[in-house]
Structure P
Amino acid sequence: MTRKERASIVQRELGRLYPAPPIPLVHRDAYSLLVAVVLSAQCTDVRVNQVTPRLFALADNPADMARQEMEAIRAIVRPCGLSERKASAIRELSRIIAEDYDGQVPDSLEKLEELPGVGHKTASVLMVQAFGQPAFPVDTHIHRLAARWRLSDGHSVEKTERDLKMLFPRETWGRLHLQIIHYGREHCTARGCDGHRCDICHLLNGPAG
């Protein structure tokens with residue numbers, strides 16, 4: 001079976017299971033999504049969704065967030081882990097957005113990647129989920145499943161992103177990003193599937209030995 005044939009099966013099955021996949025991080029605009037994604041590093045979406053209401057009660061826009069004391073932000077985001085780094089990034093990126101972009105999150109991948117605490121994956125999430133632009137953010141679930149499904153060799157996240165972009169139509173990238181995340185959490189977990197047990201693995205790789 002070629003990679004293209006495998007990708008076609010994956011897209012068909014994910015579309016059947018998740019025709020309208022929800023965005024896991026609760027947000028109301030590009031800024032609240034950006035902050036939530038920064039907090040989600042090495043933290044569950046459930047925990048982030050518990051923390052962000054308290055954080056946005058403190059300040060819900062870049063200008064107000066930039067005026068907060070770092071310790072006040074850190075005290076709220078502590079349950080998400082890496083609190084000092086995340087609080088510093090949130091305060092500083094808020095200052096930059098308020099001062100350099102008139103309080104509006106920039107809708108450019110390059111400008112997003114220049115913000116503190118914002119890497120390529122976070123910027124890609126914003127591009128597709130906040131601005132509706134084609135992007136294929138690759139998180140640990142997507143990287144793992146792309147290798148397990150033999151859609152990529154798994155050598156690096158960057159290589160996985162390039163391979164998936166070549167296999168799937170541009171207009172499906174954003175939806176597939178969410179579909180694969182949901183599937184990886186619910187059906188094809190790191191320890192719960194050995195590459196043969198879940199429905200998609202069974203279709204692609206056959207039953208276990």
Structure Q
Amino acid sequence: MTFKKTTLPKLTSKQIDQVFKVLSKTITSPKTELNYSSVFELLIAVILSAQATDVSVNKVTPSLFKVAPTPEKMIRLGASGLQKYIKSIGLYKTKASNIIKTCQMLIVDYNSSIPDSRTELEKLPGVGRKTAGVVLNVAFKKSEIPVDTHVFRTSNRIGLVKAKTPKETEIQLQRVVPDWVKINAHHLLILHGRFVCKARKPLCQTCCINDCCHYFKESGF
């Protein structure tokens with residue numbers, strides 16, 4: 001972790017509610033920055049985004065989805081054919097292999113549809129807890145709070161949770177995030193982390209929730 005650990009206790013439920021009320025007013029369009037036009041395309045984009053930026057994924061998916069918008073057409077490309085479209089993305093060979101295997105499973109086991117349960121999604125090659133959570137939240141509107149590096153950092157830095165791993169962070173967030181905002185909590189935190197609560201140089205002095213934030217209080221601004 002690149003951020004300083006705080007010694008203050010976690011925020012109170014009232015403070016947490018206030019944090020999300022302010023973030024909801026500040027971030028008016030809390031949604032994924034990945035471009036897609038179907039649940040299948042979303043799944044593929046999220047698999048590609050592992051250890052890569054949304055910007056880099058959005059650069060390659062338009063041409064890819066133009067020729068392979070379905071599991072059947074993706075398989076026709078084959079792993080080597082797919083690699084040509086995604087070679088600018090990190091781990092592209094492994095991702096290509098996993099995507100082809102996932103497409104095969106989707107066709108055989110799910111009639112080319114995307115399953116809407118975590119258990120079934122995590123059976124797909126290249127789909128871990130975070131990827132499954134993103135698909136469930138974005139595509140199926142479930143109150144999942146997938147934890148990436150931004151959500152992990154901001155949640156612990158602000159004081160919403162005190163956790164050592166992404167999974168612990170997710171479990172604690174599910175307990176403390178108010179029900180009214182759970183559907184948007186992931187995107188509120190990820191966008192706040194990406195543009196304001198940055199890893200190395202957080203914009204603390206102009207942050208809209210610095211009056212509640214533990215990091216701000218302990219940094220002595």
task = Work out which structure the value 18.4 belongs to, where mean count of other Cβ atoms within 10 Å over residues 38-45 was derived from one of P, Q.
result = P
remark   = relative contact order in percent (Cα under 8 Å, 6 or more apart), calculated, reads 26; among P, Q the input was structure Q
request  = Compute distance in nm of label points 7 Å out along Cα→Cβ at positions 134 and 150 for each of P, Q and report the one that scores greatest.
outcome  = P
query = Thinking only about mean count of other Cβ atoms within 10 Å over residues 46-53, which of P, Q has the largest value?
reply = Q
message = Comparing distance in nm of label points 7 Å out along Cα→Cβ at positions 62 and 182 across P, Q, which structure shows the greatest value?
response = Q
note = Comparing mean count of other Cβ atoms within 10 Å over residues 14-21 across structures P, Q, the largest value goes to Q
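No lab work stands behind these numbers, since they all come straight from the coordinates. Owing to the predicted nature of the structure, the values given are computational and were not obtained by experimental measurement. Cβ atoms are built from the backbone, for glycine too; each structure is taken alone.
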